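Bear in mind that the values in this text are calculations on the coordinates, not laboratory data. Everything numeric here is computed off the predicted structure, so don't read it as measured data. Cβ atoms are built from the backbone, for glycine too; each structure is taken alone.
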Structure P
Amino acid sequence: MKEVERIADQLRRAFEGDAWHGPAVLEVLAGVPGAQAARRPLAQGHSIWEIVEHIAVWESVVRRRIQGEKIGDLPPEQDWPPVRDTREAAWRETLNKLRRGHQELRQVVAGFPDDRLPETVPGKDYSFYGMLHGVVQHDLYHAGQIVLLKKAVA
């Protein structure tokens with residue numbers, strides 16, 4: 001198995017399930033209604049919905065960087081997009097956007113050559129290898145936050 005295939009498998013497990021550690025992103029989001037996702041239990045914290053938007057942003061950034069786009073640091077309003085429409089239909093569209101973006105990322109990762117993994121991401125000081133493992137870690141980190149938020153806003 002090629003290294004990129006291993007990374008793609010870890011990305012899938014972190015997002016869809018069958019992860020060693022426990023529940024993946026989609027598993028922790030299963031059954032969460034929009035009203036619960038929009039609640040903010042801490043004045044300075046993020047809602048589940050905001051975290052989902054943030055995950056989608058960074059999976060898109062990673063995909064675009066793999067495709068050669070030079071993307072620097074994101075301003076706060078792009079890094080953590082505000083949720084303006086809290087209707088249930090908007091929540092379902094946010095989840096669909098998350099799934100579509102993840103599939104696009106996995107397709108791009110699957111076509112990435114192993115011999116490019118050690119190369120530095122344009123405009124950054126880390127490799128594609130580190131970035132790809134980082135997006136897996138990012139998904140899992142936020143899945144853990146969502147688990148805690150679900151309990152806090154239940």
Structure Q
Amino acid sequence: MQTPEFWRDEIWHPLSVHFPIALIFLATIFKLLSFRFKKFSSTASILIIGSGVFCWISYYTGSLADGAVSRTLCDPTVLKTHENYAYYLSILLSVIGILEIFKITFAVPFKRILNFILTLGLLICCIGVGYVGHLGAELVYQQAAGVYTPSQDCKEFE
């Protein structure tokens with residue numbers, strides 16, 4: 001029995017992309033909670049930094065998948081838009097993470113304003129991750145990006 005090769009380059013992206021999605025939403029929730037309950041502030045900081053790191057990992061694995069996927073698409077502009085907005089999201093999360101580290105490390109006199117700006121940035125990231133995810137779903141479910149297509153008689157599964 002010969003099975004299809006599962007660990008192709010384009011498989012790493014869907015495996016890694018769910019971490020930043022979950023972390024961005026959790027970071028936003030904990031950041032909002034930290035306005036009322038200060039004990040959630042450190043958890044929000046960890047989630048913000050983690051979401052930025054995992055966002056870049058997802059961007060990298062998406063770049064790995066690009067070579068295998070882009071040749072099979074009917075409309076490659078969707079892939080380019082998906083990639084561009086994922087890049088913008090990664091940059092925004094990096095800036096938010098750096099500002100969060102700056103806020104923790106140094107005595108900042110305008111912490112409340114900075115917290116408000118960071119929360120606003122996280123809310124924008126939630127919208128952004130929804131759009132990037134929508135484009136990714138469009139690639140997979142409308143253009144079969146990275147989808148393995150078995151033979152007509154499925155002999156490779158016997």
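Out of P, Q, which structure matches -26500 when helix-only ellipticity at 222 nm (-39500 (n - 2.57) for each DSSP H run of 4 or more, over all residues; to 500) is calculated? The partial results should precede the final answer.
Working: P: -20000; Q: -26500.
This figure was derived from Q.
Going by relative contact order in percent (Cα under 8 Å, 6 or more apart), which of structures P, Q comes out largest?
Values: P: 35; Q: 32.
Comparing P, Q by relative contact order in percent (Cα under 8 Å, 6 or more apart), the maximum is at P.
Determine which structure produced the value 28, 17, 13 for semi-axes √(5λ) of the Cα gyration tensor in Å, calculated from the coordinates; the candidates are P, Q.
Derived from the structure labelled P.
Starting from the value 1.6: which structure in P, Q was distance in nm of label points 7 Å out along Cα→Cβ at positions 85 and 101 calculated from?
Working: P: 1.6; Q: 2.8.
The value was obtained from structure P.
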**Complete:** Candidates P, Q; mean count of other Cβ atoms within 10 Å over residues 69-76 computed = 13.8; producing structure is Q
**Of the structures P, Q, the one that 0.25 was derived from, the read-out being FRET efficiency 1/(1 + (r/R0)^6) of positions 45 and 141 (r between Cβ atoms, R0 = 30 Å, to 0.05)** = Q
**Ranking P, Q by FRET efficiency 1/(1 + (r/R0)^6) of positions 21 and 93 (r between Cβ atoms, R0 = 25 Å, to 0.05), the structure that comes out highest** = Q
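When mean count of other Cβ atoms within 10 Å over residues 77-84 is computed for each of P, Q, which one produces 16.0?
Values: P: 12.5; Q: 16.0.
Checking each candidate, the match is Q.
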